[in-house]
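Take a look at the structures listed below.
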Structure P
Amino acid sequence: VDLTILTGLALNCSIPEYAKFDRKNYSYPDLMKWYQISQYDLPLCVRGWLDVDGPSGRRRIGIKRVHLEEDTAKLTHVTGDDGVPASLIDVNRSGVPLMEIVSEPELTSPEEAVAYGVKLRNLLRWLGVSTTDMQHGALRVDANISVWRHDEPVANVKVEIKNMNSFRALGRALAHEAQRQAAVRAAGQPLVQETRGWDEASGTTLPQRTKEHAHDYRYFPEPDLPPLQISRARVERLRAELPALPEAVARDLVATQGVAAEAAAELTSDRALARYALEVIARHPYGADVVTWILQDVRRVLNARQLTTETIPVPPAEMAALLALRRSGGLSSSMAAQVLDEMFATGRSVEAIIAARGRQISDADALAALVQRVIAEHPQAAEDFRAGKKPAIQFLVGQIMKATRGQANPPMVTELLRRELGG
């Protein structure tokens with residue numbers, strides 16, 4: 001109940017003082033007892049909203065309700081070795097609490113529906129309410145869709161689509177169903193209110209059952225569960241526990257750290273990664289550098305080692321120390337990336353790794369002779385630079401970095417080359 005209220009608060013919902021559970025009566029193979037404990041007229045959260053950036057820009061999508069109900073069994077449709085179709089029933093999740101978030105019928109395109117779903121998923125993950133793993137059923141999406149002309153009254157016939165286990169499937173299913181309904185209407189045939197299942201293989205929706213109206217479920221108060229009284233003290237306690245939400249964190253990174261809006265949005269789609277970045281920024285206050293480094297280099301190592309963002313083995317203080325050396329020129333970017341790899345592999349500190357490897361060459365006297373040698377070995381590149389072809393210097397820098405196995409200080413090398421070449 002607390003997690004549902006926490007979600008409702010994050011979705012700007014009102015939390016009524018009273019809520020109750022009801023029995024929803026229907027028969028289907030995944031509901032062996034023929035009724036489901038749900039919430040009908042007094043849910044836990046009502047009248048919220050979520051701002052969504054879709055193809056038409058930012059729009060505020062209403063949240064009708066957030067309520068609790070019990071999960072049903074899982075149906076898997078297969079074809080046996082004999083070619084006969086069958087349905088398998090997995091009842092392991094039956095009766096487990098399930099939070100359902102119902103949006104108002106305000107989404108206007110498959111693309112906007114996908115944007116809404118992705119943002120909702122990121123928010124639930126940020127709150128720690130769910131792992132939101134769609135492949136394992138931790139997040140499921142059902143979509144209701146109806147098609148009508150702009151000059152007609154709003155259609156009162158809707159089709160519910162199920163069996164979509166990814167947001168890509170959601171977008172494809174809605175696009176297909178919109179075309180199917182438009183074709184039915186163009187042929188002058190009536191639309192049937194029904195539930196259809198998405199078939200990934202064929203890229204079509206298939207009929208499952210006729211869609212019931214609310215009165216067909218014969219709702220009545222659940223006799224085994226008393227009504228809930230939700231005190232204001234409980235609501236305010238949960239409100240105080242609500243973390244800063246992704247959009248607020250992203251706005252702050254843009255305003256105070258100069259992080260690009262796109263990078264801030266990408267970072268805050270993952271709470272664990274964002275929290276780690278903020279801890280690094282607290283020790284190395286160059287937010288744009290930190291975010292770019294984490295989104296690119298740290299993610300690279302995480303992916304290579306098949307680690308999650310919750311299990312970064314490098315303490316934030318050590319990551320900050322590495323970035324400070326990189327920013328000051330004490331380490332080149334390539335050397336910093338190598339040190340990062342070793343920090344993940346060994347758990348050793350930046351200082352210990354650099355001591356073992358030998359610090360980057362930042363001694364002008366040590367580099368001067370090498371600069372002169374490289375210029376002598378590549379006279380054409382030197383002549384090109386003197387003739388105004390500025391990119392030629394990058395070739396010479398590369399030769400020196402190669403000769404020092406990446407340990408030379410690139411800014412110092414560039415400056416020494418410019419002096420030697422008179423540029």
Structure Q
Amino acid sequence: MAISVRYRLRPPKKGQTYSNPHVLQCRITVNGTQDSGFSAVWKNEKIMVNPAKWKCDQQRTSQRDDPANELIDGHRSAIREVHRNQVARGWTPTKDSVKYEFIEGIEPELKPDGSFYFRAWDSSPKPVDRRISEESAITEALAAYYIQFCGNYAKERKERWQYVQRLLIRYLEETHQPDLPCYKVNAGWARRFHAWLQTIDTGRWKNRKISPAHASTMLYRIGSVLDWLVEEQLLISNPINSIKWPAYQQKEVIFLEQHHIDQVLAMQVRGANFSAHWWFKLMMLTGMDYPDAKLYAQNRQKYESPTLDGTGVIISGLRLKPPHVQYDIPKLPQVDALFAEVTGIPEPNSHQTLYSYLYTLQDMLGFEKRITMKTARKTAGVMFLYAGYTIAEVSRILGHKSISTTEKYYVKVTRRIVESGMKRVNNR
């Protein structure tokens with residue numbers, strides 16, 4: 001029972017060209033039948049390569065010490081291990097059975113005829129063939145709610161509802177209550193379901209369970225169904241809407257303080273890390289995402305324009321990341337100094353290379369928290385606040401759709417920011 005695991009550059013969409021870095025696509029062949037292909041993701045990271053250095057015949061890049069090559073090796077070994085495990089169970093693996101178990105992290109179900117049932121991929125809600133009432137099974141009520149309200153949802157939102165539906169069915173089957181009626185859903189049942197959810201693998205990554213907060217979002221969906229039944233006068237009350245479920249903890253806003261910023265700008269980095277350090281500085285000084293920073297660096301004149309009074313320069317554009325919000329960035333003097341360091345621009349790094357360098361930068365700075373590309377954007381937000389810009393203006397600089405995003409995830413008001421505000425007010 002042979003298996004072949006091959007990689008290729010994912011074909012670009014019509015009218016587009018290969019990006020740099022570009023996503024690899026994995027294609028597995030089992031017993032002579034080839035899969036159509038899926039994005040190569042390993043350890044929660046897309047495997048991306050420089051198209052110019054990708055060697056299809058060698059199934060590797062030509063770049064020495066490219067982290068992508070290690071990711072490819074790990075990805076291929078994991079797929080082959082899934083195939084070996086299925087053979088060891090006495091199964092006859094297919095391209096779909098191997099792909100399913102690798103991507104979802106759960107075994108497919110073997111039917112009596114030897115074929116497979118892929119429960120996680122069966123996303124079609126079962127039709128409701130009778131009027132919903134308090135006697136109806138909670139699974140039927142959820143399916144009816146889905147048909148009634150979820151038809152126009154975005155694909156990702158639909159999939160979340162379908163995921164809850166699958167897990168609910170699985171839980172009721174495992175606890176021998178497949179036809180649990182709606183009127184028997186109570187606070188005790190909800191807490192037991194919430195606890196059970198936390199024993200389940202997330203699906204995409206092995207050994208990672210559903211978090212309490214993630215389980216809470218599923219119970220809130222069950223609660224929405226019960227609220228709907230109450231509104232339709234099919235239930236007297238919703239017994240679980242008063243329960244306060246665990247919520248996601250707000251992430252700490254991590255950014256570089258001024259002495260770290262000064263260190264980053266003063267560092268004389270040479271050799272293989274020069275390019276990664278240069279691109280990190282550009283993101284830190286502008287607040288741009290990496291893809292936007294690359295476009296700006298390649299054609300600065302396209303994005304720069306003078307202010308109305310002619311005293312400064314604004315960098316303007318639409319973010320590549322949806323929903324493609326407009327950004328308007330005051331160009332700092334350090335940006336011109338950064339471009340003066342180089343002739344042309346350094347060759348952009350792959351995301352893997354850049355992230356690998358940020359571990360090194362973290363050690364050089366003695367920074368206790370993990371430095372990522374988002375750290376550069378958040379540092380830029382704080383720098384502009386230090387300079388006297390308001391949060392509303394910083395939100396526009398970073399290209400956020402709402403100020404609440406900036407306040408919640410990107411900036412933290414410090415004493416120095418308050419002092420900057422005092423200077424601005426006193427100078428009016």
Structure R
Amino acid sequence: MRPTWTDLSSATRLAPLPDYYGQRYASWPLPDRQALAAPYISPGHLDQMAAWCGFPEDLDQALRRACRRLDTHPGLKLAALFLHWALFVERPFYLTAWFEALATGLWGEEAAMLGLCVLCRQVPHTLEDLARRDHPKPEDVSTNFRQLHQYAQPHHARTGHWGLMNAAWCALCVTPYLNTAHHLRFNPTKLEYDYHFYRHLPTGRLLGLAGGGIPLRADGLLCDEGERPAFTSTWQLQGRRVIAHQIMPSGFISPTPSSHDLGDTEQILGPGDILLGFHIPSGPGYTVDNCRLSFEAALALFARAYPEVRPRGFISHSWLYSPQLPLMLREQDSRIIQVQRSLFLMPGFVDSGAFATFLFNLDSLPPPARLPRDSRLRALVRDWLLAGRHLSAGCALLPLDDLGRYGHQAYAGAEDWAGFARLAGMPEAPGASSPAQ
């Protein structure tokens with residue numbers, strides 16, 4: 001008899017997961033006795049896992065111990081079999097719901113080893129999928145497997161036990177979908193936000209509108225967890241006219257709703273549409289030209305190796321798309337701002353911790369006075385935080401039909417940047433007399 005998802009997750013003390021997984025559980029075909037009796041990861045695959053993923057001896061042994069524990073606990077094994085199916089089998093990973101952790105409270109300090117077991121089970125399936133697709137560079141994708149060790153190391157350093165951190169990102173890394181194209185890395189993803197984009201047919205202008213019910217700060221950015229909103233977006237559709245809050249291309253949502261006639265527009269993007277997410281590697285090379293070449297190369301690669309993926313544009317979440325950065329840096333001095341100006345910025349996850357990780361190489365942001373100021377950008381961000389100002393990551397969008405104009409057009413004008421400067425509490429528009437000068 002099938003246990004309910006509530007009973008199974010409670011009995012196995014699973015870390016909280018989005019409701020999506022409980023909904024998928026109802027349609028999961030229960031494995032038969034033979035499948036339940038088989039090792040969760042076959043011995044042959046376990047013997048190759050260290051080579052595939054670059055695991056050191058102690059992590060390899062920890063994985064083997066975790067698999068043995070899994071195979072001797074029927075309830076937990078059932079949960080692990082379901083999680084693998086829901087993440088990787090039932091539908092492509094990019095259509096599933098993002099999650100915080102794959103862990104079981106039954107394993108105490110090794111709780112996060114459950115996620116490593118589930119993800120390692122997928123590795124040989126991905127290698128088979130790459131061969132089936134006749135992927136032109138399978139080694140580029142399989143190199144991603146080594147990120148499991150990279151994201152297990154901080155947990156081990158902190159606790160003395162192996163376990164997986166950033167489990168959802170690591171889950172992407174064991175799929176066939178994360179690829180390098182020219183300079184950037186790409187994977188299919190959904191437009192997760194309730195954002196709607198329209199093309200104004202007479203002028204070609206891009207109009208972004210926020211859906212209703214989004215809690216927002218006074219500066220038009222998304223609220224952090226537990227933060228009280230200053231206002232909530234509204235959406236009132238009457239025929240072809242809508243009253244909504246406009247998404248300004250400098251990266252914020254207007255606090256004041258406005259009326260828009262959609263009669264002479266075409267909707268080009270909406271929630272759930274498939275895009276190619278792009279990721280910026282560390283080191284030099286982050287330029288407008290390299291981004292354009294990467295976008296073009298990604299379309300060619302996905303058309304060849306992943307013809308089922310039909311992206312409607314490109315999207316990225318990063319500290320590099322923070323709407324606060326143009327208030328610290330001038331375009332003529334900064335390639336970061338030059339790339340920003342070629343994209344449509346919009347509010348995304350707050351994630352100020354991304355500055356700790358990628359700018360300061362820290363696990364989390366300490367009090368601002370303790371931040372290093374050994375580079376120009378580090379000093380500017382430190383001073384920004386010392387002034388008590390809000391700092392957030394951002395999101396950047398490029399619709400597919402704008403690729404031909406990429407690098408030759410700016411979505412946001414001076415008025416858009418000045419509008420956010422006022423909301424952010426800056427006395428002057430960016431570039432006029434900013435802290436960067």
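Starting from the value 15.9: which structure in P, Q, R was mean projected area of the Cα convex hull in nm², for residues 208-391 alone calculated from?
Values: P: 22.3; Q: 15.9; R: 13.0.
Answer for the origin of the read-out: Q.
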Structures P, Q, R, by Cα Rg over 2.2 N^0.38 Å, for residues 232-327 alone: label with the highest value: Q
Which of P, Q, R yields 26.4 for Kirkwood radius over Cα pairs in Å, as computed? P
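Quick check for you: by distance in nm of label points 7 Å out along Cα→Cβ at positions 48 and 368, which of P, Q, R is greatest? Walk me through the numbers on the way to the answer.
Working: P: 6.8; Q: 3.1; R: 5.3.
Comparing P, Q, R, the top value of distance in nm of label points 7 Å out along Cα→Cβ at positions 48 and 368 belongs to P.
Bear in mind that the values in this text are calculations on the coordinates, not laboratory data. Not measured: the values here are computed from a predicted model. Cβ atoms are built from the backbone, for glycine too; each structure is taken alone.
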